[in-house]
Every structure is written in C-alpha cells, then in structure tokens.
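Structures follow.
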Structure P
Amino acid sequence: MGMGALAFTQLLQGVGAPSSLVAAEAINPLASKSPPFPAKAKRVVHFFLNGGMSHVDTFDPKPMLDKFANKSLPIENLRTERKTGAAFASPFKFRKHGQSGIEVSDIFPRIGECVDDLAVIRSMQAKLPNHEPSLMLMNCGDAVQSRPSVGSWVTYGLGTENQNLPGFIAMCPGGYPIKEAENWQSGFLPGVFQGTYIDTQHTKIEKLIENIRNNYTSLREQRQQLDLMQQLNADYQQRRRQDARLEARVQSFELAYRMQMDAADAFDVSAEPESIRELYGSGTHARQTLIARRLLERGVRFVQLWHGAGQPWDNHDDIQQHAKLAKEIDQPIAALIQDLKQRGMLDDTLIVFGGEFGRTPTVELNDSGKDKKGRDHNPYGFSVWLAGGGVKGGTVYGTTDEFGFKAVENVVEVHDLHATILHLLGFDHEKFTFRYAGRDFRLTDVHGRVVKEIVA
C-alpha cells in the first residue's frame, strides 16, 4: 500500500517536480513556490510582436542590402511562404547606442537608449514560415501538438505571489491574436495554470474583466454561496476523480471571488504619479505596459503583452508600417526598463521581446511578379532580445548571413530560448517535467540548450 501511495502521488504531481512544489500543491496549486536551483529571475514579462517583426529593419543591420538594393542576391532565395524577388534595402537608418555600441534602427530610439541592458540574439531560428505553427512553437514549444504554454509551465513551477490575482495574464488590445487562447493554454497541465486574457483597449474595470463586480450580493453572501458550491462539487468530484476540468472550474470561481478585492486597484493606472504616467506616454500600449508593471509588483508571475488583434506586424505590402507600430511601443517598453530599474525590480524581472519569426531581406512579389513594398515571413534567421533577470546587458549573440536571410553562427532555436528562460528562473529544463499519458513531458521536449553566453 505504501508503494502504491507513492506511485499515485507521483502521477498527481508530475515526475521531476521539486519537493517544495509538491508540498505547496497539496494545499493550493497556485501557492508561491521556490525553484530547485538559485534563480536570477522571479517573474517574466513577454512582449509579443505578433505577425513577425523584421530583424533587418530593427535589430540586425545589413549594409549589403544597400549594395544589392533592387538586384538579385548572389545567393539563392530561401523558400518562404510566398515568392520573393530582389534585395530590399531597409528604409530605416541604424545607429550605435550606449557603451556597447550596439546598432538599433531609428524606429526604436528609446529602446536604443536602453541597449546596454539588452542581450540581442540575432541568430534565432524557427521551423516553418507560417504563423499558426510558429506561434505554437514560440509560445508552447511544439508547432503541431497541443502543449502547455511557457507561462503555464512557469506558473506550474513557481505559483504566484498574489493569490488574489491570476498567476499568468495575457493582454491583447482589440481582440485575440491568431490561434487565440491556444497561445496561453495550459494543455495537459491543470487548467488553473492557463493564462487569463485581458482586452486592454477598455479602460473601465467592468469591461477589462467581465463580471468582476457583483451588484446583487455582498462578499459575505458570495462566500456562503461558494462554500455551498464547494460542498456540492466535492461530492460530485468523488465520483469523477479523473476529470481535471472540475477542479479547474472550482479554482476559477475561488480566484474570481478573490479578484474583486485586488483587480480594480491593479488595473487602475490613474493611481500612478503623473511623472510615471508621462514616462510611459499615452495610448493603449502605454497603459497596458504600465498595468504590466503594476501586476508584476503585486506578485503576478508571468505577463504577456501582445501588440493587437490578428497579426499587426505581418507587413507583406508595406514595411513602412513597422515605423508606426514601433512608435506605439518604443516609449512604453523603454519606460518599463527604466521604471523597473529605479524600483530595484529589473534585476529579478526577465523581459523577453520578439515575434514568431522574422522577415525576408528580399522584397515580396505579388501574383503578377511585381514588387510589393513589404517582406515575407522568414523562420531561417531573426532577432529576439532579453533584458533584466540575470541577462548580460550590452550583448549581441549570434549572426545571420551578410543579407540576413539565415542564422549562420551560434544558432539559437526556440527550444534553446525556452531552456534559457527556465534556467534564469531556477529550473533545469531537462528535469522540469510533468507526467502525462505515460510520459514525462517538458517544455523543451527532447531538445534545447541554455545560451549561457547571455547569462550574467
């Protein structure tokens, strides 16, 4: 019987779970837990430029594109989703910034001022030139199979420091990105670890979070109702122990009850001093980035900020749209770095910035073979940067070829990026697993290496 109990406990907890995680989960699955190894970061904010940011127009300058502008490349164009033609020189200028002298495009002047805090990876690689599988790969570690998202893994391993707010929040103004809630799914992990979606185009708390206020019953009466529901659910669950959805629903009711006390305050940026609001600027992205900081300092573990509904950075027709999009987020992101630094939070807050892939150095062609003014998807080489949370600032790692088509030196695959994120949070990505369907699954599957060159 003792051996049977041990086996059953392992099935419930997941093989490879640290002992502190096991003890805490027995009481509350979202209880704050310590990682198995010393961590440099304790929370994550992920800026997702959905649609695919062009690296050769932002963080990976390629002077050879000017030399070959409007001419065929001396190498064969790699196969992408659509046909591409001649070399397309960037319409934007690059400048060196900071003591490190890292070059950044003029469309990100404020982020450029923070370059000594950034570790720019210029040699990222994905697998496919399509949005849907690339989004799943970047967010969930697998392009095809349904897997838990990075944020879900992180909250599973670390819980949250505020039991009155979700541990994992995804903010996207105006609606869902492509693949919708699958981007922050919990997969086979318990449903309580799934991301909570917030549409930050709204400013009133009642629209930001539906049903956050109860206008009919008091908190005490709600508590009595929930206690009765808990008793009924407990009896129901005794006969359906294998259905994890019921436990997830119970936890969601409890969290919703607790959120009534803290959520309104966390999302109220008017409580910030005017100097801080001016630092972040105006507009939706300034507001949601400031909200992200307020959530992080209140103990939320993982915050993901999307640019907008659909795929705003998918600029096939006109790459000049990148300048407009960059202007919307440049000041808020730079402000977040500065704000976290002055609060002493940057050292243990990991910032991740990037999209699902890059864009071609060649111009996209229309159906008649004529040039457009945009670029096609490019999974062969692109850029992502990290800051804070134990990252070595003022660093450039990896290179693409002289035109920016393909990563050629110190290639970093998506699994490597995930392994590095987990490492900074205090986890060995090879040992951080969850038992499901007879197998020990992990975020990095059977791949991944920590990019120690960007770790401070």
Structure Q
Amino acid sequence: MGNAMNTSLSDLASHMVKFSQKEGATATEIVIREGNGLSVKVRLGKPESVEESNDRALGIRVFCDQKCAVSYTSDLRKPQLESFVKKTIEVAQFSEKDKFNTLPDADEYATTYPDLDLYDDQTNDVTASYALNKAKEAEEAALTYSDKITNSSGATWSSVVMKSMFASSNDFAGEYRGSYSSLYVEPIADDADGKKRNDYWWTANRFLSELDDPKTVGVEAAKRTVSQLGAKKVKTGSFPVVFDTESGRSIVGTLAGIANGAAFYRNASYLIGREQTKVASDLVTISDEPRHPRWPGSRPFDGDGLPTRDNIIVNEGVLETVLCDVYSARKLNRRSTGSASRSTGGLPSPSTSNLIMKPRDMSPNDIIAQTKQGLYVTGMMGFGFNPITGDFSRGAFGFWIEDGKLTFPVTEVTISANLNDLMSRIDMVGNDLDQRASTMTPTFRVSEMTIAGL
C-alpha cells in the first residue's frame, strides 16, 4: 500500500501552534492526519475498480479571545501553511464571540495514554493484487454456492493505515496510528416473480490475520441471498420483533445519538430531563468503551485531547451518562466525558467509540423458539426518526416466525414504535455480541411493534 508514514508530524504541528500564536491567536489546536488507502472491487470475476490513495491533511482551530475559526488544508508545505494560518486567524477575528469557545482546561488533557494495539504492520504491505485475489475468492464462493445465484453486485476489499496527530497551545501533544481492513460481498438471485433478491455479508478487523476466510464470507452472503427467495409481505398488526446483530446496532446507535451533549443543548432529544430515570428495560445496559485493544472504535485520547474512558450510558434501563465533549459540557454546566470526535476540518462534537449493548445469556435460537409469532429482522432501510418525540419507523426485511420457527422470508414491511416504548419493551437479549463494527449488539427481542404490510 505504500511507504511507511512520515514521522515528522509532531514537529510540524508544534511549529504551526507556535506560529499561530506569534500571528495573534490566543489559543490553537492542530490536527494532522496521514493515511494510505486501498480499495478494489471485482464483479463477476473481473476487476471493476482499483483505487489507491495517500492522503495528508492538517486542520486548525484558532481562538482570538472567545472568537473561533476552523479550517483545513492538504498542502503541508511550510510557506503555504503559514499563509493558511494567517487567513484562518483573520476569519476568527470576524467571528461572533462565544464564551464557551476556549481550549480545555490544562488539567483536563491526557498526560499518559495506553498503547491499544490498533496498528497491524502487515496491512501496510497489502498490494492491489492481494486485495483483488481475496475479493475474487469471496465472490466466486458466493456465485458457486447455488445455481440460484445468478448475478453479483460485486465484492469489495478495502484497507487503510492512518496516523493521527493532535497538538494544542496548552502543551498537549499526542499521536497514534491504526489500521483497518474489510471484505464485503453482495450476490444477487432471481425470484420466481422476476424480482431481484440480494443480501450481503462482510468481515472486518484491524488485523489481517483476524479477518474471516474469503470463502466463508462469500458462502454466508450467498446463503443470506438465497434465503430471501419467495419473500412476501405480511398482514399489518402488532407483533414481537427480533433484531439480529446486523440490524440491532442501528437501534442502539439511534439511542446513543440523542444521549449526547450536543442533542441536549440544542433541545433535540426526548431524553432531556430523564437522567437517572428508566429509559429502557432492565435487560438493557449500553456502554461506550474506547480503550479495548484492537477494537474498531478504540482511541487513546479524544478529539479535544482529553483521555478517553469507559462511560455507561444506560445501566439496567436507567439513563446514567450523557456523552459530552468539552464544548457541549460547558454549555450544559458539566464536565466532558472524554467523548469528543472530530474530522480534520471540523469542530469537536460528542460521539461514541466502541458502543456496546451488553449481551445476556440467551442464545438467538432460544429467543426465536420462545416467540410464537413475529418478525425476525435481518436488515432495515430508510430512516424515519424524530429525536424530539422519539417516533421511529424503518423499512425492514427478514423472516416470519411462527410457533418458534423461521418460516418464510418477509419483505416490503415497515416497523414502527416510539423509541422509548421500543427500548422499554426489550424482553429478551442474546449472548451473541457482534464485534465487527464499532457499534456492537447481540440479538434482542422487542415484545411489541407495529408491522405495516398488507
């Protein structure tokens, strides 16, 4: 994928912090990100695209008293950077004052942080040839699994290695590097009515050696696709709904998206005023855990330069913690939870890292077996959610459950409920935590939702 990344980022960041103060900034933050990426796609055994990238970008946030400006550039030559900094300071001077627009207090910054083992040196050596072979292998396994698989949307391999550097005029400087690779396959089958049915499967990890075998990924994608043949609608009504690990993470992510300081100070969350009260069933515990070695969302410090930490958002149904960055915490008269995230050219904002709904002791098969009639959801589409009222509605597909067994595939239905009711009605939680993505959930059942079909 290219040469090892430049090691002089910290020197560059330090220089730009000092230069900005010399030019009149009262405080400065610098974010530098450098990464090598590779993405390939094959379709029906032939390469469709090969993209390699080598990106470097520097973002700056400057403060002139309580005025602030943010900008970024990919031109990291010193003369151009110095001109860029001067222009950003000029923009800041014409900005509106905001008393919360200041750096974190000096005692808030991370002073030490752990090595979370986020970087796999082998990922940097991945070639286009290697990636194409893996994608071809996965797609071929899908295409040859069954004669019902008649086409393919392709197989995609992606790899990235990155280095992130953060520095501020409050004498904080930190950096870390990471890697991530993924393989995704999406076969297509023809249904009896002429409709195309498709599904997918994927594997992802920071370490190449931990990825699932490409053939396994292809076969699973084909199985899921073939299982959709004969899909039909069901009658409208209220039924239990079981979410698999693939669909469940969207539900948990939606809740976390309104249990944060930005939503709270903007009055855009139905959870406002409900801390230390029940917002979900006793079976629901949701935490954000950024310090797991090798996990996809792990990070040693946050987008404000503060140490990351575990935060329990919902504890056995009770809303315990609202995630905050420094700015939203100040707006709410609180302390940051070490949860800031930021892009190179953006402001910090509260976000999750490794968001986990804690598993319980039931197997997915037991959950299905104990459901007399209902819907097993394996995928959702569209997005209908009102964060202020909690009203939730999504298109869904999956399988109909009858007498504790999966019977026929279901498509073109809509599931809906108020999110507060949905979370409170979770009455079974599985033991099958899915750790491929930064939002991780087990299978779980909601005792009642409205299913709109025929």
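Taken together, the values in this text are just the output of simple stated rules run on the coordinates, not laboratory data. In this text the structure is predicted, and so the values were computed from the model without any measurement. Cβ atoms are built from the backbone, for glycine too; each structure is taken alone.
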Value 4.1 of distance in nm of label points 7 Å out along Cα→Cβ at positions 45 and 117 was derived from the coordinates of, among P, Q, structure Q
Value 15, calculated as relative contact order in percent (Cα under 8 Å, 6 or more apart) from one of P, Q, is from structure Q
Who wins on FRET efficiency 1/(1 + (r/R0)^6) of positions 125 and 349 (r between Cβ atoms, R0 = 41 Å, to 0.05) among P, Q, i.e. which is largest?
P
Work out which structure the value -6500 belongs to, where helix-only ellipticity at 222 nm (-39500 (n - 2.57) for each DSSP H run of 4 or more, over all residues; to 500) was derived from one of P, Q.
Q
Can you tell which of P, Q yields 0.15 when FRET efficiency 1/(1 + (r/R0)^6) of positions 109 and 397 (r between Cβ atoms, R0 = 35 Å, to 0.05) is derived from it?
Q
Determine which structure produced the value 22.7, 75 for Rg and Dmax of the Cα atoms in Å, calculated from the coordinates; the candidates are P, Q.
P
